[in-house]
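Structures follow.
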Structure 1
Amino acid sequence: MAKRLPFTKVCLVHTLGLVDYHKALLLQERLLDLRKCGAISDVLLLLQHPSVLTIGRSGVDKNIIIPNETLLEEGIPVFYTNRGGDVTYHGPGQLVGYPILHLVENGLTVHQHVWNLEEIVIRTLADFGIDGQRVSGFRGVWVGGEKICALGVRVSSRVTMHGFALNVNTNLKYFTYIVPCGIMGVSVTSVSKLLGHEVETEEIQESLLRHFSQVFRFTLEYGENFDKWLASLSPSGSEEEFLTQPR
């Protein structure tokens, strides 16, 4: 039997650990500009965020239903961002993926890109015996009517940023502070809750990357030192403000 050749397209994967939301946004915007001008290939950032509420372009403040005083007491900032969608929560135990991809070079429409992101998560959940599904009229991935993965993207000059947030062992309490994704009555779940035991994000990540490669038809290359790589893109050192903290 002939040996299967790897996909010819390459995507560089960087796993960043816990990264402040605003810093991650700056990183994405810098990589977006570099991808638009052809200075880098496609990139996937995998990370987690400290607790934060983010409101997308179509979001409204009233979908945060907890008093501001409670957010201040618990140290949860609110961040207005440039992705699509309404309000969501990010926090530890949530596997977040930010693909910086050129749609035209990958032969994709925005709709196909979003479908692919959902498909990756659905296949990953299936590896753990969880039946993830799409719900007509709503983005993201659902299990039995509960949302397990939020999704929101931005596209500029046919290059994507933002992406998906899959609840692995997230503290689901914080979703009661909001109307998740602006959908009244929706409840949220996680991999750990559905399986009845604690699951670490690292256990999910290997499966997710395999399906990311298959769905987008990428050969994945793994970056070992994100800080060094990012700094190498600007020999003058002007990118210092974008560097991640030690992990």
Structure 2
Amino acid sequence: MLRLEGGAVTPARVPLSSAAQKAGWKRPRRSRVRAIRDRLREMYGRPRNEPHRDPVHELVLTILSQNTSDTNRDVAYARLRERFDRWEEIRDAPTREVADAIRPGGLADTKGPRIQAVLRELGETIDLDWLRDAPRERSIDYLTALPGVGRKTAACVLIFSFDLPEIPVDVHVHRVGGRLGLFRPGASFEEEHDEMRAITDPEDSYELHINLITHGRRVCRPRPRCRECGLRRLCPAYREGWVEPVA
């Protein structure tokens, strides 16, 4: 089940058994996270980040990605940029025209006004390049104060634009990380973002983010394929029988 946060769909809590919660939780050591990183690397390789240094692009793209596939998101973004040359034109255009441009991405009548509201908050000349050298807390506070922007979107802007050490927690990172015991049972969505930064070496942020997503899509699904999983020995959910794997 999903819940809404900041206007975007975010994952609900991964349920754990009462026995799991009674056992207590301790923040995993970085050495354990490195072991998980290494196993994921063996399975999926070592992805490299290529930051594009266009934070406004990333901000709008991430808003478009809410509740849709990557393919539909990309089609909607391409249509938006074909229709309008500059961000200021999107901000000042009739809302109906913006919504029509992004219609293939779904929820256009919600996302169109939201994109325009965000762009209006960015000033007369739209520019977020200052985020590259700003203190992290200032960047996060600024981005999450924008309409409909939460921690995941803020993290996406920083890591994909400038390769700053963030790990956006989407539904896959939430599910896989919860089963691996990376998060405290019942942790808030914001806390999960903080935990991932606390336990991950900064230089591993992008690699771990991408490989956790890949693992969540291919193996550690809502009904996980535990027999195929290279992380079984590192997974308390598997060892303790907290999940119901595919037979």
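Of structures 1, 2, the largest value of Rg/Rh (Cα atoms, Kirkwood Rh), for residues 81-216 alone belongs to 2.
Please compute mean count of other Cβ atoms within 10 Å over residues 25-32 for structures 1, 2 and give me the label with the greatest value.
Working: 1: 19.9; 2: 12.8.
Looking at the calculated values, the largest one is 1.
When helix-only ellipticity at 222 nm (-39500 (n - 2.57) for each DSSP H run of 4 or more, over all residues; to 500) is computed for each of 1, 2, which one produces -15500? Computing helix-only ellipticity at 222 nm (-39500 (n - 2.57) for each DSSP H run of 4 or more, over all residues; to 500) on every structure in 1, 2 gives -15500 only for 2. Tell me which structure, out of 1, 2, gives 33 once percent of Cα pairs over 29 Å apart is calculated. Going through each structure in turn, the value belongs to 2.
Quick one: distance in nm of label points 7 Å out along Cα→Cβ at positions 193 and 225 came out at 4.2 when computed from one of 1, 2, so which one is it?
1
If distance in nm of label points 7 Å out along Cα→Cβ at positions 49 and 113 computes to 1.8, which of 1, 2 did it come from? Computed on structure 1.
With mean count of other Cβ atoms within 10 Å over residues 41-48 coming out at 13.4, pick the structure among 1, 2 it was computed from. For mean count of other Cβ atoms within 10 Å over residues 41-48, the value 13.4 is produced by structure 2.
Any read-out appearing in this document is the output of simple, stated calculations on the displayed coordinates, not a laboratory observation. For clarity, every value in this text was computed on a predicted model and none was experimentally measured. Cβ atoms are built from the backbone, for glycine too; each structure is taken alone.
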